[in-house]
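Have a look at these structures, which come just after this line.
Nothing in this text is a laboratory measurement; each read-out follows from the coordinates by a stated rule. Note that the coordinates shown come from a computational prediction; the quantities given were computed from them, not determined experimentally. Cβ atoms are built from the backbone, for glycine too; each structure is taken alone.
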Structure 1
Amino acid sequence: MPWKSGGGFTEEIATHPEGATLDNFAWRVSVAEVVRDGPFSRFAGVDRTIALIEGAGMRLSGGARDVVIRTPFEPYSFEGESSIDCSLVSGPIRDFNAMTRRDRARGSVTAVRAKASFGATDFLVVFAASGKHECHVDGEPPIAVAARHSLIVEWVQGKHDSLVGIRPLDAGSVALAVRIECH
């Protein structure tokens, strides 16, 4: 789908509620291809977390501070209403994006490089950013998640006692796990 600013395209992984637009989502997870310098789309009332998944990196200027993002899979958070300009370090990049609308949801992104477990929340999005992973949801058979694929877990209200385990299957595999709590 086209960026809100019109400067590029994003592959949407998931959005809530289903069918929500850029103006009314509670949360949204996506991967963006950034091929040129320019401003980030602004999203008032939205908290954003991005992580570099391919390429040499980018410099973000504006908002509270300037930062150079070069380390793959390292989450960086900022307010969506901030005026942020992006300059590519050396050629195009791909980045992972998690966005939560402050008045409707709260989220956090964790890079998983070794076996990890996550307790219940409203939603958990597991994106296999690099390599294959196996996920274990209590009471279910193991779920294989191929590189660049995702698993989305939604907990049933009142059944918040289960865990989700993530286990990388390849050396160097990294998953990005987004825990989302709606309110």
Structure 2
Amino acid sequence: MKITSTALPEVLILEPRVFEDSRGFFFEAFNRRTWASAGIDSEFVQDNQSSSKRNVLRGLHYQIRQPQGKLVRAIQGEIFDVAVDIRKSSPTFGKSVHVTLSADNRKMLWIPAGFAHGFLVLSDSAEVLYKTTDFYAPEHERTLLWNDPQLAISWPSTAAPVLSDKDRVGLTLDRAELFG
């Protein structure tokens, strides 16, 4: 497993070692010992999978209580995946990183608790699978506005994103409930 730091040091890009031959491929998507030796000792409690069409934008989501670390990967299609540091005491507060995740590149993104997360579908469709370190708690879920000028995220599509009602009315960074 190749692990690469991003501009937000706690957010990591993971590239598994892939074994391919004429039959197909195999790789370890998660191995607790490998992760622990890299300094990531998290226990996952829930797996989530979504299917979305081109230009669907999901996010930027987080849970203010029961915060979730997430291991995200695209198992079909391609997404522009984003993590935003929303820890007010962090030197990288308000900064974001993005990475393209696809079924072809097999990259994964580790987003620890304390970050908002979202993605935009770049392909005709995409299926995203992510493991979480805490259970979903809708009463604690919050949404940052995906196009908040303070965040200055350069989403790669010029088409209007397809948004849920909750994502359409997300709060700006200066109005949102954040981590200390």
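Comparing distance in nm of label points 7 Å out along Cα→Cβ at positions 101 and 117 across 1, 2, which is largest? Walk me through the intermediate numbers first.
On the way: 1: 3.5; 2: 0.6.
Biggest value here belongs to 1.
Could you figure out which one of 1, 2 the value 109 for volume of the Cα convex hull per residue in Å³ was computed from? Can you show the working numbers first?
Values: 1: 109; 2: 119.
It traces back to 1.
Work out the source of 13.0 here, i.e. which of 1, 2 gives that when mean count of other Cβ atoms within 10 Å over residues 141-148 is computed.
Numbers: 1: 13.0; 2: 19.2.
Matching structure: 1.
Can you rank 1, 2 by FRET efficiency 1/(1 + (r/R0)^6) of positions 53 and 109 (r between Cβ atoms, R0 = 25 Å, to 0.05) and just name the one with the largest value? Write out the running numbers ahead of the final one.
Numbers: 1: 1.00; 2: 0.75.
Largest value of FRET efficiency 1/(1 + (r/R0)^6) of positions 53 and 109 (r between Cβ atoms, R0 = 25 Å, to 0.05): 1.
Quick check for you: by distance in nm of label points 7 Å out along Cα→Cβ at positions 125 and 149, which of 1, 2 is greatest?
On the way: 1: 1.8; 2: 3.9.
Largest value of distance in nm of label points 7 Å out along Cα→Cβ at positions 125 and 149: 2.
If distance in nm of label points 7 Å out along Cα→Cβ at positions 21 and 69 is calculated from each of 1, 2, which structure is the one that comes out at 3.5?
Checking each candidate, the match is 2.
Of the structures 1, 2, report the one carrying the highest value of relative contact order in percent (Cα under 8 Å, 6 or more apart).
Values: 1: 21; 2: 29.
By relative contact order in percent (Cα under 8 Å, 6 or more apart), the leading structure of 1, 2 is 2.
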